[in-house]
Structure 1
């Protein structure tokens, strides 16, 4: 594994998550609570939540998704913008993607003291959708679908599913955070390289 910012993100997230599994105080300190952010000024939770996960399966799934698509996108950024600027783009995308993923939950639950969420899914979603816009013709495979799907088809289908699941509710999954992260990933690529967006939309329309 090449030692890049992605590597550092993976290592830090795994270490903090593993410690949080054993330390409920640490878990409760970093878990995302819109209510605590608004009423106690604990806005660090809007970033801290990406470092903790519900269980090992949650952690493994997020880190595997981040590694496979994140390593591809990180290399693309470095090739396009140079090593340093490419790494800056990647870390900004990841961290702000995690922050953006908290905005819809915040608007919905800022006065709900019972709402809690955690995990890097929103930040990972930003990376996944940035990679999809950047490489719309790449094929993505899913565990429950054995046939690889072109990214420009997978992206809209995934967002449609997340929207449906969010409207349905009662899944125990922060679908609104996934949607928020995905939207940020798309917007980020459109801001830094509009030609990638044009290529993606030309494949759809």
Structure 2
């Protein structure tokens, strides 16, 4: 049975964030609020946890996985970023954007797009997830919490609890979220390219 933490959306309780980080480190799957929809996350290097994410979402190996980072200081470990890309990232983060970047050699191969050698990077503007990332001390693998049979993500924590109570290890209730998605921007080319228009307004 999943644990269920009610965490304040703007002033999250530290003791609950500490416990949530412990669950992630132990290989648990966590559902948490973001500045767009609720998301599903797990520890980066835990193969069993990544398998569970892919099975729950029914993702294939061509699906680009994303890392949720607390801030830009963590980027250099997982992505190759030049000065122009960094300026763009600094301007648009934190916020409802996912940026496609060339993965670094340190990034676990399982998380890298097979053909393009890219990875998605996200810095959410949400106090709960940023507090969780602060306690964890590293990014988490993340994807939108939408079940295969659903067209849109669930926005209500109680509905998430009913749907996922025996399928994830922790549900963080942080209020209602949007059904919106991030704006997906590819920064690997000569000029930025918006691959998906979402909640973020990107001006190239």
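Throughout, read-outs are computed from the coordinates displayed, never taken from laboratory work. Computed from a prediction, not measured in an experiment: that's the story for all the values here. Cβ atoms are built from the backbone, for glycine too; each structure is taken alone.
Below is a table of values for the structure above.
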item: Structure (1, 2) behind the derived value -7500 of helix-only ellipticity at 222 nm (-39500 (n - 2.57) for each DSSP H run of 4 or more, over all residues; to 500); result: 2
item: Per FRET efficiency 1/(1 + (r/R0)^6) of positions 43 and 75 (r between Cβ atoms, R0 = 25 Å, to 0.05), the highest-valued of structures 1, 2; result: 2
item: Winner on distance in nm of label points 7 Å out along Cα→Cβ at positions 107 and 171 once structures 1, 2 are ranked, highest first; result: 2
item: P(r) over Cα pairs in 10 Å bins from 0, in percent, for residues 83-162 alone from the coordinates reads 14, 35, 39, 11, 0; which among 1, 2; result: 2
item: If FRET efficiency 1/(1 + (r/R0)^6) of positions 19 and 139 (r between Cβ atoms, R0 = 30 Å, to 0.05) is computed and equals 0.25, the structure in 1, 2; result: 1
item: At a computed 1.5 (distance in nm of label points 7 Å out along Cα→Cβ at positions 51 and 91), which of 1, 2; result: 1
item: When relative contact order in percent (Cα under 8 Å, 6 or more apart) is computed for each of 1, 2, the largest belongs to; result: 2
item: Identity of the structure behind 9, 35, 37, 17, 3, 0 (criterion: P(r) over Cα pairs in 10 Å bins from 0, in percent, calculated), options 1, 2; result: 1
